[in-house]
Structure I
Amino acid sequence: MAVQTIAVLPGDGIGKEVVAIGREMLELYRSRGFPLALWDLDLGADRYLRDGTTMPEDVFARIRDECSAVLLGALGDPRVPNLEHARDILLGLRFRLDLFANIRPCRALDDRLVPLKGKGAKDVSFVVFRENTEGIYVNVGGNFKKGTPDEIAINEDVNTRKGVERIIRKAFDHALAHGNKTVHMADKSNAMRQSGDLWQRVFQAVARDYPGIAAKHVYVDALCLYLIQAPERFEVIVTNNLFGDIITDLAAALHGGLGMACSASIGAGPVGLFEPVHGSAPDIAGQDKANPLATVLTVGAMMSHLGYPREEARLEAIVREAVAAKQCTADVGGTLGTAATGRFVLDRLKRDDPSP
């Protein structure tokens, strides 16, 4: 089997602490015969402050041409208030590698992680497909009369037929592969008529290719209400870049918070970007408080991408056990620190003795 290279980029703040655990997991897999190679990258706020480097062209080219995945820690540091390094690294990888599908599962692994009265883990199990390379985040626009009382600021919302169709099709393909019966598309077409019309037409056109799956439309503001009232209504949600960013953080609150939120960004090419999405949390960095379980689940998604779906299921089961036994951090009801939670996961993984 060909060796698959994983670029490891710890990031800033608590990213370094949790990605260190993810790296140990990958080293364990490598030692058990999985054909993996790890490439450690010195990129982030520390490097930027040291010599101004964000994402060197030669590093990007090697990621594009030689890597199968990137494990990325959170980016953000108060010493870099304009977040220039984070934009070049994170958005640079997303846009330049054309990682158009940001996939965020929302699956509660224990009843007590669900904060809704009368709801439990069985009621929270859906996935959000967020368009990742278009929309308002392309940063098209500008300022006129900047700094004056008459200033005008414009950000354009860019939607292409190609971009909309491929993320919607990706959502339907997921539903088909996982036996889901519904796909909900969320937009704001009653207020954003041009982009909404495109999403509506493409959604209905793509849906005709999947006759066994019900295609349902919901306005994004109503979706936020329904996710709290009845999350069990949803299996697969697809939406644009901005709405997906907001919805997924709301959804994270339904299954334990951002410390349990993993993500994958994939495109048509071989490289996938995998990141826990809780942010760099500089206020708790270095205090052994960060929850590493989002990173554990993220490594699981990466292993599935690399061709080992059994490992994703194995790691989810270990996380479920950690939460049930309260062998986890305080945000999800445990008493352990970051390192001890990571040790619990690694010990369980070693005991399972995974093999390719």
Structure II
Amino acid sequence: MSTVQIRGEAVRRFIVDNVAKHPADITRRAAEKFACSRQAIHKHLQRLIDEGCLLTHGATRNRTYSLAALVRWERDYELKPGLSEDAVWRLDIAPLLGKLPDNAEGIWHYGITEMINNVIDHSGGTILSVQVDKTAAATQVQVFDDGVGIFRKIQAAMGLLDERHAVLELAKGKFTTDPSRHTGEGIFFSSRAFDEFEILSGDVYFSHEFHHDEDWIVQRPAASRAGGTLVRMRLNNHTSRRLNKVFAKFASTVEPYGFNKTVVPVKLMRYGDDNLVSRSQAKRLIARFERFKIVILDFTGVATIGQAFADEVFRVFARQHPEVDLVPMKVSAEVKRMISRAQAHDSGEGLAPRNDH
């Protein structure tokens, strides 16, 4: 490919990636980005229109652009013996996705088959619905079932008081209601492989955004309660992310091929204006930590914790499980003080909080 062709591809990629945010002034922004004339950008815009990637709206002076739907597809499957996630992927979904870079296709293969397998094995529903939407910029897939609901099922399996507590267990990883057939890794790694990953079930909405590295949990009004479980995954078509790199991020240097390291967003423990003060809250947080060698506790959004909470995590659990490396990060001065106070009871043993990654 010549230098001119490479530059042309870069211009069109910029247009595709940015037109949704700048539908009215994408021409100016692209011209400034690549230091060229608007006439040159218009040629690339016209090519994208001719290829069916862009749509135009309005007259010349007030023209805006938007991404065209390259794929819009939905199908329902009856949940009955013989339905296979691999067959759904191979026969129906993979052909729809078309030509994608190998790394992007690998993420989709993993995420879609894991989510459909969860529906087949765990949902207890009667219908699986899959929806695929693709533009020149990104692809989105939604997987829905009419079953019991993922958070409600985890709540029942663990005897939790609230469906929201189930989100924390998924965020930790290594959780499954059927350990004889599942490792509990599918949702954890899928949530971290896609640009956007969301679960809506019952009253609870969970979201993980890769680019902000943030987890969110929202309780929906009872009137808008959704039955079953909806999973939405979105990925840039030209992402540079690789699934093996996502796996490697959660493996320790001691066991580089194992899932033995996790990052736990502590703020998922908070509901509304709740403060993290009690031992019972701490015990919910540290449940199953012993399955990991390294647990990074991300205190983003948590301004303070109580003495009993800190003591249960950083003294009691740390003493009972010296094989687990607890690493606090992004801690406020107040949180750091409470952690240090708890660790001081063990004569300075334990880890100093970090404010890095």
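Any read-out appearing in this document is the output of simple, stated calculations on the displayed coordinates, not a laboratory observation. Since we're looking at a predicted model, the values are computed, not measured. Cβ atoms are built from the backbone, for glycine too; each structure is taken alone.
Figure out for me which of the structures I, II the number 3.4 belongs to, where distance in nm of label points 7 Å out along Cα→Cβ at positions 77 and 101 was derived from the coordinates. Derived from I, not from the others. From I, II, which structure was FRET efficiency 1/(1 + (r/R0)^6) of positions 45 and 277 (r between Cβ atoms, R0 = 30 Å, to 0.05) = 0.95 calculated on? Of the options listed, only I reproduces it. Ranked by relative contact order in percent (Cα under 8 Å, 6 or more apart), structures I, II are topped by I, which has the highest value. For mean count of other Cβ atoms within 10 Å over residues 69-76, the calculated result is 13.0, so let me know which of I, II that is. Answer for the origin of the read-out: II.
To which of I, II does the computed value -10000 (helix-only ellipticity at 222 nm (-39500 (n - 2.57) for each DSSP H run of 4 or more, over all residues; to 500)) belong? Clearly, the read-out refers to II. Which of I, II yields -0.29, -0.86, -1.25 for log10 I(q)/I(0) by the Debye sum over Cα atoms at q = 0.06, 0.11, 0.15 Å⁻¹, as computed? Only one of I, II returns -0.29, -0.86, -1.25 for log10 I(q)/I(0) by the Debye sum over Cα atoms at q = 0.06, 0.11, 0.15 Å⁻¹, namely II.
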